[in-house]
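As structure tokens, here come the structures.
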Structure P
Amino acid sequence: MSKQLVDELIKQIESKQGTVPDARVQAIVNRIVKDLFYTIEEFDVSPSEFWTALNFLSASAPEFGLIAPGLGFERLLDIRMDEAEAKAGLSPDATPRTIEGPLYVAGAPVSTGFARLCNDDEIGEPLVMEGQVFAEDGITPLKHALVEVWHANHLGNYSYFDPSQKPFNLRRSIRTDENGRYSFQSVLPLGYSVPPNGATDTLLKALGRHGSRPAHIHFFVTADGHRKLTTQINIDGDPYLWDDFAFATREGLVPAISKVSDVAQAAKYQLKGEFSHIMFNFVLHADKTDVISTDISRARAAA
């Protein structure tokens, strides 16, 4: 089939379109259709191959939140946001953003200054993480900022999506104190992989890739007059630290981990033995009206 015939079909399809409420949506859809037409022609895609792909997409809907980062779309959006902020003159010294992923749940219990993310029987090495939230200058602490934190358990499962866990297990929201400080006690998370033989796993294997993630902890950090930060820290030493299937590892988001065996320090957090400790500060960009918003509109769970 010649390119001329493809172009004629595209022109015929677009000629049927009239005035629409959102011309941008129309233009984007037309571009996607055009690019797919050219792909089908260039690779001589057969009808069976086309419908196999469409059936795969239909069945894959529950895992689109994993497929999007796995194919690099979430990382691409972050890169574009970084460039937009740089062009607007925002400081490069703010905490790097990285992907949100599909497993946030709104409504986690809120506390001030400190939170315990789990009960004493949670499996895993005890962890204490603490730090401050600062304004763009890296000096001014932001009191009453909200630090939302969530991570997986030792099996790589997240509460709400895993009914065996208690509501909001390993999820909390922490208001910083008057000095912008936050801290929480949890367990050191482990890395995990996408559901075996699921849609994401099947697609990645077809591309010659794995579906593993390094151990990580997710954060939303918000404060009045500042741009929302979506980020996560990775646990140093994980074998997939720089080989994350979701392309989320970034310089500046792999903090040092120390071991604390001091009895008094352990008692401070109601712990009985050695624990891991992470010190990490967040630095937020100031609000700027002429830059795309960091408050992203997407479907999220709410308990």
Structure Q
Amino acid sequence: MTSTVPPTIDGLRSIISRYDLLLCDLWGVMHNGVNAIPGANDAVIHAREAGATVLMISNAPRPGPVVAKQIEGYGVPKAVYDDVVSSGDVTREELIARPGAKVFHIGPQRDLPNYEGLDLTLVDFDHADLIVCSGPFNDAQDQPEQYRDLLTRAKARGLTLICANPDLVVERGHRLVWCAGSLAAIYDEIGGKTIYAGKPHPEIYEIALRRTAKLRGKPVDRKRVLAVGDGLKTDILGAMKNGFDSLFIARGIHAADFAGEDGNHDNEKLQEAFAKAGVAPTGIMREFVW
């Protein structure tokens, strides 16, 4: 696939009239895992004032209400958006469809709220009939390759792995940490069966569209949906596959890959990356601002 560089957009105000729904990524767009990114809150506040519905759509492997509380601590208050849809929500729907499952959890303790109220039992590896991966056990230190042996044993047992966060990495302050998608990629490589609960896969978008229809009182036209994100293979690819326009935020997780000598994004590097990922964003913005 060949790709051209889409226009650089100075601010959301110049395009908001085209859209009824904004699907905003969180990590790298609204906050960096520690603090809100300057200007992002104002962008969504003004978008709502202009008549758009704003949903935060995240590959965070926790239920939407838990994510909402978490990002409030980063400086993204509930008052600036309409709802949160997360990979944790999709994961819960997958688990509801498997009543009585015996689940082996791969991931940090903070992700255990994903299982509250569900008909399942958390068990050790030897007694599991299903694996849910929300990330490495210690995402501040662990490397994906440390899990190859465990995943190989899971493959030998024919266990399905639900990937509760399809991201490979996520921004946390000024560093990147590994996510569940990096472990799921190994499981795919060795031939394991993986279910991805999040972007760019369709289920998370269907939940978002259903919630938007309820909020607005009628379905939204996919041509009037704008996905805002910094992940080419999640946010931008997901938008393309689902018939949405997309706005690529260049200073997110790919910032170092696309930076030119002047600190702005390098168009040649962007064109190469878009072609490699098979995507064509509608526009580019350095940071998400009004």
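Side notes on the structure shown:
- Identity of the structure behind 1, 6, 12, 17, 18, 16, 13, 9, 5, 2, 0, 0 (criterion: P(r) over Cα pairs in 5 Å bins from 0, in percent, calculated), options P, Q: Q
- Each of the structures P, Q was assessed by distance in nm of label points 7 Å out along Cα→Cβ at positions 146 and 170; the largest value belongs to P.
- Structure with the greatest value (metric mean count of other Cβ atoms within 10 Å over residues 50-57, set P, Q): Q
- Identity of the structure behind 3.5 (criterion: distance in nm of label points 7 Å out along Cα→Cβ at positions 74 and 218, calculated), options P, Q: Q
- Structure (P, Q) behind the derived value 0.25 of FRET efficiency 1/(1 + (r/R0)^6) of positions 18 and 194 (r between Cβ atoms, R0 = 35 Å, to 0.05): P
- Mean count of other Cβ atoms within 10 Å over residues 34-41 derived as 16.5 - corresponding label from P, Q: Q
- Calculating distance in nm of label points 7 Å out along Cα→Cβ at positions 162 and 242 for structures P, Q picks out P as the one with the greatest value.
Laboratory data are not the source of any read-out in this text; all were calculated from the coordinates shown. Here the structure is a predicted model, which means the values were calculated and not measured. Cβ atoms are built from the backbone, for glycine too; each structure is taken alone.
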